[in-house]
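Next up: the structures, one after another.
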Structure I
C-alpha cells in the first residue's frame, strides 16, 4: 500500500513575524518553477522565431526577422531554443524517474477515471445541470495541459530533427515523410501556440477567479482561498493531515 504524501502548508510572515490569519499551500518546488520558467523562455523564442516561416507572406514576418538580426540569426535562435527545450524535456523525465522519490505509480498527475467523470460534470455544469466538480491535486484541465506538452514536444522534436537533417533522414525514411514533417512541425507549432495563448492562459491568468494572473508560477504557492476554490479535495486532505498532527495553529 502506498504511503499518503504529506501536503506542505506554509505560514504567512510579515517583517519576520508570524501572521496568524493567513496560510499558503506549497504547489511547486523551486526545481519545478525553474523548469517552467525555462519552458516559457524557450517556447516564446521558438514562437517568435518560427512563426515568420509559417506565415512568410504576412506583413509582420520580415519585421520580426529584422528585429531578430536577420534570417541567419533567426535560424540560430530557433535551433538553440529547440535544443534547449529538448534538454529540458530529457531532464524532466530523468529527474522524475531517478531523483524524485515519489513512486511513479502513486503520482496524481496520471489520467484516471475520475478525470473523465469530472470532464462530463464540467459540461453539465456549463449547461446549468450540475454543480462544478471538486478537484484534488490536479484537475483534468491541468492534466491535459501537462500531457499535451509531452505530446507536442515529442512531435516537434522528431519533426524538427528531420527538418534539420533532411538528407540524413532520407537515408532511413522516404522523402515524402521528410516533406510531411515540415507540415506536421509547423501545424503542431501553430496549434500549441494557440492553445497556450488562449486556453492555458485563460485557465491560469485570464479567468475572473485569478485575473490578472495566478502568482503560483512565480512563488510556487497557493493561498488558502485559492486552494478551497481550485483544489477543494486536496484542501480537505491537508486539513485532515494537520488535525491528525494536532497542529491547532492551522485549524479552520
Structure II
C-alpha cells in the first residue's frame, strides 16, 4: 500500500469516528431532552471551624503488696493532681473523679493460677471538661510537671469537640443545595436544556475532619484529635429536565 492510499484510509477512518461520536452525543442530548429525564448531581459545602469544647483525661495508679498501701499512694497522687489543677485555676465543678478501680495481681505457674495474690493495683482516673479550650489544652501539655514531682501521671491526648453543629447544619445544607443547583444548571445548559423542579433529594452524612484533610467515609467522620477542623456537608439532588 502506497503513502497516498494510507492517507486516504486514515482520513476515512477519522470521518467514520467523527460520525459515530456525533451520533452518540446526539443520542445523549436527545435523551436528556425527553420530559421524563432527570439530572442527578452532588453538591457540597465546606466551612473551617475551631473546636469550642475540650475533654482531657488522665489517671494515677499504684501497685503494692497490700490494698491499703496502694490506696494510700493513689490518694496522695490524686491530692497532688487536684492541687495542681486548682493551682492553675481549673474549677472543681468541671473535674470528674470516678470510683477508684481495683485489680488483683495473681500468681501463675506452669499449672495455671495458684490462688495467691501477689499485689494490688489501684487506679484513679480523672476527666476535665471545659469550654476554655486553649487553657486546658496548654495545661494538658504542661502536666508532665507532675511526673517530675514524683506523680506517676498517665495523661491522654485531649479530645477537641464542636458543640454548635446544629447551628450551622441548616445553613450548610442550603449552601450544598445551591452548589448542586449550579452544577445541574451547567450540565443542562451544555446540552441545550434547562433544569426543572427537584424530583428527589438525599442528604449525605456530615464529615468533620482535620483542617484540609481529604479523608471521607460513607458513615461520616468526627475527628476529635484536631483543634482546627473542616465541616463538609453533601447533598444529592435529582432535577427534571425541560
Structure III
C-alpha cells in the first residue's frame, strides 16, 4: 500500500471545464506499475445544476473487477495501465444535489441523506438505442474518465461518486440493506435485462446454469417474473441452498 497524498487537479474532462474543486474525498487507486494500492485524497467537483454527488456507503467486488485487477486479456508485453479507481457495483446516499434535481427517476421526492441505487454509466438518452430502451447499447454513453484526464474522487472504491446528467437514480426503501443494494446496478440489472431480452413470461420454465452471484440474482428475477419452475444447476450445496431461498 502506498502512502496517502494529494493530487492537485491538473486535467479536465469535456463538459466540466468551468467546475471549481474544493472539497476532498479518499479514493483507493490501483497502480499497475508495481501492483500496489494507494489511498489518495482527490478533489470533488462543484455540482452542476442537474447532477448528484453520492456518498458511497457500500460497494461489491464484481467478477469484472477481478478480471481487471488480474489484467485478464491484456498482452504480457503491454505497458502498465494508468492509475485508476476500481468499483462500480455500489450504492450510497445523496450528499449534494444540483438545484434542478428534486426527484428520483420515478418522480419520487429526493433529498440529501436519502439512500439511492443508481446507474454507474451515462447513456445519451437521445440516440436510436436509448429511445428503444437499450441504454447498454448506447454508442455515446460515458463511464468514469481516467484519473489522468479528470483527477477527482469518483468510483466504487472511493468515498464519492458523481452522477452527471442524464442519470438514473432510485430512492431505496428501508427494507433493503446497504449490502443488498450495492449490486443492484450491475448483477441484478444484468440478469433482469437478460430475462427481458429472453422474453421470460408467466408460467415459463427457466434453467439457470451456476448459482454464483449472477445465478442467484437470475433465480430471484425469474421467479419474480412469474416463472412456474426455476431449475438451478451447480456443484456446491451451499450455493444451491441459497438458490432455493431465492425461488429455485
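Computed from the coordinates by the stated procedures, all read-outs in this text should not be read as laboratory data. No experiment lies behind these values; they were computed from the predicted model shown.
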Label whose coordinates, when helix-only ellipticity at 222 nm (-39500 (n - 2.57) for each DSSP H run of 4 or more, over all residues; to 500) is calculated, return -13000 (choices I, II, III): II
Per mean projected area of the Cα convex hull in nm², the highest-valued of structures I, II, III: II
Which entry (I, II, III) yields the derived value 20 for relative contact order in percent (Cα under 8 Å, 6 or more apart): III
